[in-house]
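J.: Got some structures for you, see below.
Each reported figure results from applying straightforward, stated rules to the coordinates on display, with no laboratory input. Computed from a predicted model, the values in this text were never measured in an experiment. Cβ atoms are built from the backbone, for glycine too; each structure is taken alone.
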Structure P
Amino acid sequence: MADTYNTLTLTLDGGDVTIKLRPDLAPEHVKRIAELANEGFYDGVVFHRVIPGFMAQGGDPTGTGMHGSDKPNLKQEFSKEPHVRGVCSMARTNDPNSANSQFFICFDDARFLDGQYTVWGEVTNGMELIDALPKGEPPREPGKIVKARAE
């Protein structure tokens, strides 16, 4: 496995979403996302929480939003990077050190999250596919990640 990853590709039903990984901001979170992606963990996983004007959240293998991977939770790597359209950040519980496998992609500015959630990437291509995900908590027929791979 490579030590550094620059890109995460999420293949959705409509095409590919390209995410620039930001190990400069969150090296351990990028490593985790890349590791899970290349192990096939995210393949077939749905976006279980999609709130218009806010964000799309996925990464729970059960699709309920209550679970993560079997790997230990990560310590926060908060930064000053703003939560704006296309930013990818880790979901967590009220414990700032509880990020595991769930993540979200911002539809719009969500600056109230700045400094409280770990930013690990940004969508550089395919944001229209994220915009088109079925909405809801959970969506009636949720969009899913067909395949995820990091390079």
Structure Q
Amino acid sequence: MIIYTNSEEETIHTAEKFAAGLTPGDIVALYGDLGTGKTEFTKGICNYFGVEEIVTSPTFTIVNKYNAKINKKPLTIYHIDLYRLEKEAELLEIGFNEYLNDDEAITIIEWSDRTNQIPTRSIKVKIMYKPDEDDFRIIEIIHPELEEIGV
């Protein structure tokens, strides 16, 4: 599925609609160059689930944990940023596999292209832009279940 947005607000709104299809245990793998809107997309997902904390890119903390709700029940959202990842071994240090295998949380990973440990069951979101059009974004969503049936 390909979606076009023309502002940060539209990107956030698109992510809010996308989030309606997420359930605990889902992993969202975000791909895109610096400044394409990966964190804005994450903000939209967090908005949908009622996160009250300020959503920022965890570039230096590596992982942010947000308290959310789904159907009035508590939900954890892990927001992981692999931008500063230098070695795959660092993933063990941050407990990467535990985040990926938490069936009661939604895990969002920025800079997913920095590792080959992204599970195939992840929903891939690729965000691209045209250098001459500041706010225009092309968002490609690749869902593994749709790939299995050839969509």
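J.: Given structures P, Q, which gives the highest value for mean count of other Cβ atoms within 10 Å over residues 97-104?
T.: Largest value of mean count of other Cβ atoms within 10 Å over residues 97-104: P.
J.: Same structure, new question: Of the structures P, Q, report the one carrying the highest value of mean count of other Cβ atoms within 10 Å over residues 17-24.
T.: Largest calculated value belongs to P.
J.: Suppose Rg and Dmax of the Cα atoms in Å, for residues 33-120 alone works out to 12.3, 33; of P, Q, which structure was it derived from?
T.: Of the structures listed, the value fits P.
J.: While we're looking at this one, here's another question. Among the shown structures P, Q, from which was the value -6500 of helix-only ellipticity at 222 nm (-39500 (n - 2.57) for each DSSP H run of 4 or more, over all residues; to 500) calculated?
T.: That value comes from structure Q.
J.: Given a value of 36 for relative contact order in percent (Cα under 8 Å, 6 or more apart), point me to the structure among P, Q it was derived from.
T.: P
J.: Starting from the value 32: which structure in P, Q was percent of Cα pairs over 23 Å apart calculated from?
T.: Q
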